[in-house]
Structure P
Amino acid sequence: MKAVILQPEHKLALGDAPEPKLQEHDDVILKVTIAAICGSDIHIKHGLIPGIPPGTIMGHEFVGVVEEVGQDVTRFKPGARVAVPAAVYCGTCKACKRGEVQHCYNGGMWGGGEIFGKGLSGAQTQYVRVPFADTCLVPIPDQVPDEQAVFVGDVLGTGYYAAYEGHIRTGDTVVIFGCGPIGLGALVSAWQFGPKQILCVDMLANRLSLAEHYGAQVIDAGQGKVVERIRKVTGGEGADVVIEAIGASESFSQALQCVRRGGMVSVVGLFSRPVEFPLQELVYRGIHLSMGLVNLFRMNELMSLLETGRIDLAPLATHIFSLGEALEAYDLFENHKDQCIKVLLKP
């Protein structure tokens, strides 16, 4: 089968890989119908996430159709359409029993190497073996197209995690740094908690336009004075909740500066290098800080939001390529060509 495979010297290739086989009784074999390219895939390509060796199949955002099931699988039969979390989890270890399934001792991220748990083969391919299938997989309702369901396992899941961990309350002012897919996922999720207003910060016009489409006030960071402008909107107090969805030193610093005293900064940006943390200042302001990547346990609820039409993520999927065009798709996504927001691959 064909797959997007990590190469030495920060390169990718479309190559051949062996088709997966059932290994455990709780496995399924999934035929991938859509896989997406994520910003973290670009980090992996450039060696910014340690422990992921050349030869790894890329990708962790995908949906598909069940082809074959292990003898202990009871929830799914061949032909079922399912969404897959960005990382699998067992449901039985101490972390899972605490509700922290993203930290499962026995799970791991697709194509993510050992830094994310047990290394698993990635999803930008034709077939994938899914362990812990009954625990992890989520049925896709008939009303939800694959082009939207693919966002539940990471983009929407991580965005929701950012909003949930921000402890947004009714009437709050929320600021989101970054209007890429994760930031937009945080935006549509944040509205579910009843804030008064949401401000979104970015430098790309097409991203800001989409944030406006989803009801945010937008701030073009290219015009400067971001913190001052946020302070002005909030009457000088600062935002109640700030979500950092970029993973850059400057945006993290601005997030800390524009949150109010006693406010919350929720970080889901993927940082590639250390950042300065001014604890000597923040301790006096009582700033709360949360960080993480995705809330895997909420996929059923998030799928319901798509099923009922409460949210519509179709505008995020700006480009669709065949798997054979994956290298072209990576170039477009990485270099923000053609006003790209999110790229989907169809094997």
Structure Q
Amino acid sequence: MKNRFLNALCCNKVDRPPVWFMRQAGRYLSEYRLLRFKSGNFFELCYSSELIALATLQPLKRYDLDAVIIFSDILLLPAYMGLNLKFVDNFGPIFLNPVRNINDIKLLNDIFPSKDFNFLLKAIKIIVYELNDVIPLLGFSGTPWTLAVYMIEGKITKNFSYIKKFLYTNSSVLHILLKKLEINIVSYLCAQIDFGVKVLVLFDTWGGILTPFNYKIFSLNYVINIINQVNLYKKIPFIFFGRNINNFIIEELKSGNLSLDAIGFDWSLNLDTIVKNIPNNIVIQGNLDPSVLYGDHLFIIKEINNIMKICYNRNGYIFNLGHGIYPDIDPYSLELIINTIDRYKNF
């Protein structure tokens, strides 16, 4: 069904829930691992328009997906703002010059997407041409809070001491950084729209390390600002996904203070609870635990059916995992998900 994904995002009736996966272009695919090997390292892959396009489209050659998301990394934005980003094998990304004070913030640049991200925008143009308007391309960014966590910590630790010290001893300076990120994220997302993305995703990976009170002040308010400013530029659907923030978001929605197109949920909350508390005009996305895919086929099908019993006939539901695909997942498990959901077509 053409535009099944976009119809679901408008809460229109579809023949079955659309499916896509976070991290659907990644290390679980042998063809991706070969592409990454040939590129030399992860960030070399991220900076090549042709390789970005190849990586983005690889899952579509295997699976009957209803959307693809641009292959990139949320940390490229702070890198182009002036932080020295390095990828360490078997560890992950680190910033060699993390933000630790107001002077570090003053040194940060504002991005010029047409110049700084020409490689990404060119890739978007290639992918949109290849998709030929059959399924939509999703663009994305991290939220100001999540990017600030990476920028201040330099690397991810267990207790997030640097960002929390900022939060509780120098919050006014932290807001300066968050505002600067907000401005640059808006510019970054608008450029993605110009080159053809149909939907935008905001990832708030580290929102869950905040208290509910601070979450609204230091994360959610900036998310609202970004969505409002981008929609002034061009109205486009947004999907918002945060980890370990389910209860925060539900309370905000129930209070009437938050208006979103779609919300992705992780697996820490029962979908039945979500459906009962989320207004019908807001799209729900999620929330199969990625670890379920380590199970045998009958177990995986059972877990999918448990979700579908709750959501399959809801206008405005998108099937996804509750987080990204793990690198050691059997690729056939994704095909099993799609085939299982396809049995609900016109159910």
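Bear in mind that the values in this text are calculations on the coordinates, not laboratory data. On a predicted model such as this, the values are computed, not experimentally measured, just so you know. Cβ atoms are built from the backbone, for glycine too; each structure is taken alone.
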Task: Which entry (P, Q) yields the derived value 59 for percent of Cα pairs over 15 Å apart, for residues 24-79 alone - done: P
- [ ] Identify the structure, out of P, Q, from whose coordinates distance in nm of label points 7 Å out along Cα→Cβ at positions 112 and 168 was calculated to give 4.3.
- [x] Q
Task: Computed -14000 for helix-only ellipticity at 222 nm (-39500 (n - 2.57) for each DSSP H run of 4 or more, over all residues; to 500) - originating structure among P, Q - done: Q
Task: For log10 I(q)/I(0) by the Debye sum over Cα atoms at q = 0.07, 0.14, 0.15 Å⁻¹ computed as -0.28, -1.13, -1.28, the structure of P, Q it came from - done: P
TODO: Have a look at P, Q and say which one yields 20.2 for mean count of other Cβ atoms within 10 Å over residues 200-207, as calculated.
DONE: P
Open item on the list: Matching task: 0.50 is the computed value of FRET efficiency 1/(1 + (r/R0)^6) of positions 272 and 304 (r between Cβ atoms, R0 = 35 Å, to 0.05). Pick the structure from P, Q.
Closed with: P
- [ ] Please state which of the structures P, Q yields 3.2 when distance in nm of label points 7 Å out along Cα→Cβ at positions 56 and 224 is computed from it.
- [x] Q
Open item on the list: If relative contact order in percent (Cα under 8 Å, 6 or more apart) is calculated from each of P, Q, which structure is the one that comes out at 17?
Closed with: P
Task: Source structure (of P, Q) for Rg/Rh (Cα atoms, Kirkwood Rh), for residues 240-295 alone, computed value 0.98 - done: Q
- [ ] Assign the value 125, calculated as volume of the Cα convex hull per residue in Å³, for residues 40-191 alone, to the correct structure from P, Q.
- [x] Q
